[in-house]
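Take a look at the structures below.
Only the coordinates and a few stated rules stand behind these numbers; no lab work does. On a predicted model such as this, the values are computed, not experimentally measured, just so you know. Cβ atoms are built from the backbone, for glycine too; each structure is taken alone.
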Structure P
Amino acid sequence: MNEPRPIQRIGMAARYSEAAVFGGVVYLAGMVPERGDADIRGQTEDVLEQVQQRLREAGSDKSRILRAQIYLADIGEIGVMNEVWDAWVVPGAAPPRATVQAALAQSHYRIEIVVTAATL
């Protein structure tokens, strides 16, 4: 019987990992803003910086995103979030994406983003 292929876990804590890499695919945890006092523009920029950093740590980058799931506390803020997203996403490599309104874990969070990407 073959040994199971290893799963690489990055940023492990007792409850979750920041990322897992398996079979050439990077699975990021939901990224939430570290700057909770910022508006939706600032929080989106914050989260996208974190996504970019986690992807780098896992051997990928934003041009390799396979799917993004975006959760907004207020769907009315999608326009501003889209402005930040559009400036950040790699031209010609916009991934499939879903954006929904959701109750987030902390009341000061305006956004949470979950990304799946291929490794380089």
Structure Q
Amino acid sequence: MPLEDFSIKQEPASKPGVTLVHVAGYLDAHTYEQLEETIAELFGKNLYKIVVDLAKVEYISSAGAGVFIGALSEAQEHGGNIVLMSPTSNVREVFDLLGLTQIFQVVDDQKAALAAF
């Protein structure tokens, strides 16, 4: 998949203080730094409550998953959290293999994601 097919969009959620981050494409060694930068920008704005919409992520590598692991502790140190929303079956399988479903709240829709905060 060409890198130009990878995208990250962010928007405020309907719940104050929560940010929705929509990721699409392949989240791997070539693209994970873009997600790291996006999350770092949010942290820089004191936004630590993040919902990551993974419905359009076709593939995630351990490097991509590592972004979430690295960001979770910082978010929680500041009273926030990172909730993973709507992962595709491929992505959920990787999360299961890496044990991320034990660490993160993984939800199916935005209502459940917002209820986590």
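A value of 1.4 was computed for distance in nm of label points 7 Å out along Cα→Cβ at positions 9 and 41; which of P, Q is the source structure?
The value was obtained from structure Q.
Quick check on the output: -8000 is helix-only ellipticity at 222 nm (-39500 (n - 2.57) for each DSSP H run of 4 or more, over all residues; to 500), derived from one of P, Q. Which one produced it?
Numbers: P: -8000; Q: -12000.
Label of the originating structure: P.
Starting from the value 34: which structure in P, Q was relative contact order in percent (Cα under 8 Å, 6 or more apart) calculated from? Each step should come with its number before you reach the end.
Working: P: 34; Q: 24.
It was calculated from structure P.
Mean projected area of the Cα convex hull in nm² was computed and gave 8.4; which structure, P, Q, did it come from?
Working: P: 8.4; Q: 6.4.
Of the options listed, only P reproduces it.
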